[in-house]
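> Next up: the structures, one after another.
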Structure P
Amino acid sequence: PTQDPSFLLPLPKPDPATLVFGKQFSDHMLTINWSAADGWETPHIKPFQNLSLHPASSALHYSIELFEGMKAFRGEDNHIRLFRPMLNMERMLRSADRSSLPLFDKEELLKCIKKLVEVDQEWVPFSQDASLYIRPTFIGTEPSLGVSPTTQAMIFVIVGPVGPYFATGSFNPISLLADPSFVRAWKGGVGAYKMGGNYGPTIAVQSEAVKRGCQQVLWLYGEQEEITEVGTMNLFIYWTNEKGEKELFTPPLDGIILPGVTRQSLLDLARTWGEFKVTERTMSMKELLGALDAGRILEVFGAGTACVVCPVGSLLYREESYQIPTMQNGPDLAKRFHKELTDIQVRARIMQDGNRPCRSAASGALWRPRERPFYNLALNTF
C-alpha cells in the first residue's frame, strides 16, 4: 500500500490501565476502493480521518456492510504478533460473498493490515494486559437507492489500543437473560456472517436484559428453545453427560452460529489435550435445566476476541433465576483456556500439536518494533 506523505504528528498514547474498548484510535488507517468498472485500486495508508460518503451510499440504507475483529499483541519478547489472522480473512471473504460485495485476495489484504500495524506499531500497548484491536470494515458505497448489488465499495481498516476485558486479577461471572421471545438469528439467514445488521437489533434486547438485572443475553432458537450464543460470544458448556463422561461442547455451525476464531481455538486446544470428550451439539433449555437440577453442569462460559473466555454465574429464564456453578468449580477449565490462549498470544508459546497460531505483524521473520522502518518492508498490493 502507498503511504500518505502528509502524516500528522502522532497523538499521545493512552495509559493501558485507563483504556476503554473502542474509544481510542491510532494515527493512521487503511483504505482500499473498488468499482465494477476498474476493480481494486491501490491500497492507501493515510492519517486517521473521517470518511466522505454520498448520502445515498448503499451501506447507509440497506446495510451492505460487514466487519471483522482481531488483535495484535506485544509479546514478552517485544515482538508484535497477530492471532490466527487468516481465520478472520477467510470469514470476511465468506461474509463478502453473502453480502454481494466484491471478493478480494485474503493474503494481500492481510499484508496490508500487517503494514498498517507496523506503521502504528507504537500503538500496540507495552503491556501484556492490553492489545491493539483491529477493525477491518467493508461497505457498499454506490450512490444509488436501488436495492441491488453495489457497483462501488470500500474496505477500510482502523486500529486502536484496548485494555483487558476483566480488571486485573478478576474473573467475574456474568448473569444471562434467556427470553424465547427474542431471536438473534434463524436458519437460512445471515447469523453465521459478521455483518453489522446482525448486531444493531440486539442492542434493545441487551438493554432489556440490564433492566431485568442481567448483564448479557442467552440467545434461544426454535420451538425446542435451543441455546445458541451469549451476547456476541460463542457459548461453551462443560458438564458430565448422560453416560457419566466429562464433556465440553458448543453449539454446531448450523447457519445461526458465528464461526468465532476463539471458539475454534478452544476446540483445537481441548482436542489437543485429549482429556475429555469434545463435541459440537445442540442443547435445549429443557435439557440444560434438567442437567443443572441433576448437578451435572460444571462450567458455562462465553468465548470471543474481546474477553477470550467469560464465565457465566446465573440465568434468568421465564422469571425464575437459576444458579450455575461455574465459579464453584474453579472455574478450572475456563481459567485454563484463558491462560493457555494468553500464553500463545503474548508469550508466543507453540501449541502441543506443533502449530504456531500467531503470525508476525510483518511478513517473513519475526520483527522487533522500531528496528524495521516502514520503507524497508516491501509488500505486494491488489
Structure Q
Amino acid sequence: MHVATADSILDSSKEAADQLWEQLSTRLGAPPDWIVVAPSVSYDISQLQQTLIKHGAKRFHGSTSCLGAMTERGVVNAEGRGIAAFGIVDPDGHYGVGEATLDAAASPEAATCQALDAALNDAGRPGEVPDLIWISAPPGCEERVISELETSLGAGVPIVGGSSADNDVSGQWAQLTQAGVYLDAIIVSVLFPSTELHFAFHSGYEPTEIKGHVTRADGRILYEIDGRPAAEVYNDWTGGVLQDAFASGEQNVLPLTTLYPLGRVVGSVGGTAYHQLSHPDHITPERGLSLFADVAVGDEFWLMKGTRDSLIERAGRVARAAMQTGDVAPGDIAGGLVIYCAGCMLTVQDQMDNVVGHLNDALGGRPFLGSFTFGEQGCFIGGENRHGNLMISVLLLGNTPV
C-alpha cells in the first residue's frame, strides 16, 4: 500500500489537472489503482475529467468541494479555486468505481443499486461484499442511498463519504468519474484493500440540556417542536439567535445556526451519548426550519453547542479516534481521507491552517485529502452508518498487509 496526495490552484482547468497528475504520479511512482478527486466548482469539471483520462487515470471518484480542499501540505484555495487528489497504489487490493444519475434512474434507491453493481464489476468482484463503501451524492437523498446500500450489502459494511458542494449553496455541485461528469449522480466506490481500514465519525459539538420532540415534519422540513413553530422554539433555545432574521424577514439563516445544530442520539459508549447532527439553513413561511437532513415525527432533538476552537481542534481528534479503534499509531498508517463539513470550514475559514496542523499532529504528517462537503456520511463507533451535517468523517488506510 502506497498513498500520495497532489494539489493545484492554477487558473486553467487543463493546467491544474496536468499539475495534479504530474505530482500524483511522481509521488506514487506507479499508476494509481484508485483516485479520489476534490475540485472546486470554479474549474471546468469536464476539462478536468478529460485531462485526467488523457493522462491514463483509469479509476477515479470525484466530487466537488466547497472553496477548494486541504492536504497535509495545507489549504488548497486561491480565491475559491483549488483541486486536490488522493491516490492509492495497492496491487494486492481491489477497487471499483460506479455511478448512476438520479435523472435516469427510477429512484435514488435504483441509482444506488446501479452504481453499486457497476463498482463491484469495475473491481472485478461482482456479488461480493466490500470492506468499505466510499460514496458521494448531491445533497438531498443521502439517507436513501445509505439505506439501500445496507439493504444490498447488510448493515455491517461501513459507509463513508461526503455530499457534493459548491461555493455558495447555489446548486452548481458536480460529480466526476472515469465514465463522465454529472450534476446528479450517486458515485459509489468499493474498497477491498490489502491492508486494514480505520474510521471514525464525530462532530465538534456538545449537547446542552435543552431538548424537544418533533411533532410535525415532512422530509427535510421541521415544522413543529413540541407543538410550536420550530423556528420560534429554536430561537428560544438559542437565546434569540434568529431574532434579527425574524425582524428583517431573512429566510437564509445558515451562518447564524452553525454553532447551534440540532442533534439526535445515535448510541452511547460508556454512558456517553454520541449524536447525529442536523443543520438548520432556512426559515419557512410557517416559521418552520429546513434542514440538510431528513427528520421524522417523534424524533427527539437536543440543542447542540460548539465553539470555533472545538471546530478547529476536532478534526485531529477524530483522526486520533480512528487510530484508537484499531489500536494503531501514525507509523501504521499509509494515509487518509477526511470529510469536513463546509459549514464548519466557513465558520473557521481564517483558522483552517490550524485545522491542517491538528490533522498533521495526529497523523504524523501522513498524506491526507480533506474535502469540504454539504453533508457528511460515516460509521459511528457502534457500527451505525448515518448521514449528518456539521460532522467530520475520517478514513485511514493502514500500511501493513492483512
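> So if we calculate distance in nm of label points 7 Å out along Cα→Cβ at positions 67 and 155 for every structure here (P, Q), which label has the highest result?
With respect to distance in nm of label points 7 Å out along Cα→Cβ at positions 67 and 155, the highest-scoring structure among P, Q is Q.
> Given a value of 22.1 for Kirkwood radius over Cα pairs in Å, point me to the structure among P, Q it was derived from. Write down the numbers at each step before the final one.
Working: P: 22.1; Q: 21.0.
Label of the source structure: P.
> Given a computed value of 3.8 for distance in nm of label points 7 Å out along Cα→Cβ at positions 83 and 331, which structure among P, Q does it belong to?
Only structure Q yields this read-out.
> Assign the value 51, 32, 26, calculated as Cα extents along the principal axes in Å, for residues 147-242 alone, to the correct structure from P, Q.
This figure was derived from Q.
The numbers here are math on the coordinates, done by the rules we state, and not lab data. Please read these numbers as outputs of a predicted model, since none were measured by experiment. Cβ atoms are built from the backbone, for glycine too; each structure is taken alone.
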